[in-house]
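**Q** Take a look at the structures below.
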Structure 1
Amino acid sequence: MSFLKFFRGGGTHSAEAQNQAERISRRSNGLGELSRQLAREGGCSILDLGPTSAANITYFTNLGTRTYTEDILRASREPQYLTTTAEGQEVVDPDKFLAENLNFEAEQFDAVLCWDVSDYLSESLVKPVVARLHKVVKPGGLLLAFFHTKDAGADAPYHRYHIVDRDTLQLQRMPVSNDPNFKLQRVFNNRHIENLFREFGSIKFFLGRDNIREVLVVR
């Protein structure tokens, strides 16, 4: 059984059909390693932080897992989470955002799929969101995240990730990609990534050929 949480403004079936032709396939070593561990353990709980994908839900359901979905990037664009700094800059308030999002029990999840959300989140949210994920992942649990390399370029499109099989993904360009709020916000190097996940137990890097660095983190 899957447990889903949908946010206002989420993707529709018509939008998904419209972008079907734009999907491109890529191999994911990080997903392959995560899939093998989940298949061995069975009965796991998964948190998917990207736009809702029926393919992902089906894939993990077939592995005997429970899937929870939160499109946190789109949710973070809701105006009620904005605040103004003393310098007059409008930013996302992490306390307001986390009071209503990612509200799960401590150590609830065996794995989290972050995809490349961290590259697009507002700066004020990145570290607080990772800290919340550390809280909700079980000891020994896994977190899979993708990071763009500097060669990806500032106009790297935002994608929905669909799982095809154990180590294959389809990337579907999202219609929101032309919205400046969904532009690539930063490029992490390895040191930045290691610092971001410093509270976790271990980290493993996989370098791809499409300007994406995969990271599998163990809690």
Structure 2
Amino acid sequence: MKTLALLLVTALIWAAGLVAFAVRVEQSTPAPDPQVADGIVALTGAGSNERIAAGMRLLEAGMGDRMLVSGVNREASREDIRDVSRAVQLLYDCCVDLGFEAADTFGNAQETAGWVRARRFDSLIIVTADYHMPRAMLELGSALPGIDLQAYPVATPSLDARRWWRTAGGARLMVMEYTKYLAILGRELVLRLGPKDEAEPEPVAQGG
């Protein structure tokens, strides 16, 4: 009986968290105008065209000095991405970098971290899909401690964030993303609570 009650409570907590997560996604767009940052990072994935185009609009508006498109398909060319971004050729040629190494959100974070170190940036605007933003910010925050990150979520055309439960596709997407988000949240909690490296004691100076 106690086991059943525990499972029921766990399920209720999980369901409440899912609802809160979905509300957060729904209310995240349209994104407010961000503050000017050193760089802009657009993460690829489902709906990449909208993400890249939104990042490019921010770059054109002078909201960052350079833009990284992270997780580009290795079969795509620079011209392919320029067509998607609808960018002005001169600005695209001078100020857009493409990252081809990332295959998932963790990879996006690692790829972005390398780009930030190379450019010595201190602040970023992160552009990705509304449903993907919570998990992306967790991964990027972990990989980029001390870097100011601003979220710029882009609405997903295929997802009705207000009534996501009414379609199988919307429900599946929200549940999967929430589950992945919880997994990253759990990982970060374990890492923070894990054993800390103890500093080695300094040698005691010998009297002369």
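Computed from the coordinates by the stated procedures, all read-outs in this text should not be read as laboratory data. Since this is a predicted model, take the numbers as computed values, not measurements. Cβ atoms are built from the backbone, for glycine too; each structure is taken alone.
**Q** So helix-only ellipticity at 222 nm (-39500 (n - 2.57) for each DSSP H run of 4 or more, over all residues; to 500), computed for just one structure, reads -16500; which one of 1, 2 is that?
**A** 2
**Q** As an exercise: distance in nm of label points 7 Å out along Cα→Cβ at positions 86 and 110, calculated from one structure in 1, 2, equals 3.5. Which structure is it?
**A** Derived from the structure labelled 2.
**Q** As an exercise: P(r) over Cα pairs in 10 Å bins from 0, in percent, calculated from one structure in 1, 2, equals 8, 35, 40, 15, 1, 0. Which structure is it?
**A** That value comes from structure 1.
**Q** Moving on. Where does the value 22 come from, among 1, 2, when relative contact order in percent (Cα under 8 Å, 6 or more apart) is the thing being computed?
**A** Structure 2 accounts for this read-out.
**Q** One of 1, 2 was used to calculate P(r) over Cα pairs in 5 Å bins from 0, in percent, for residues 54-101 alone, giving 5, 22, 37, 24, 10, 2; which?
**A** It traces back to 2.
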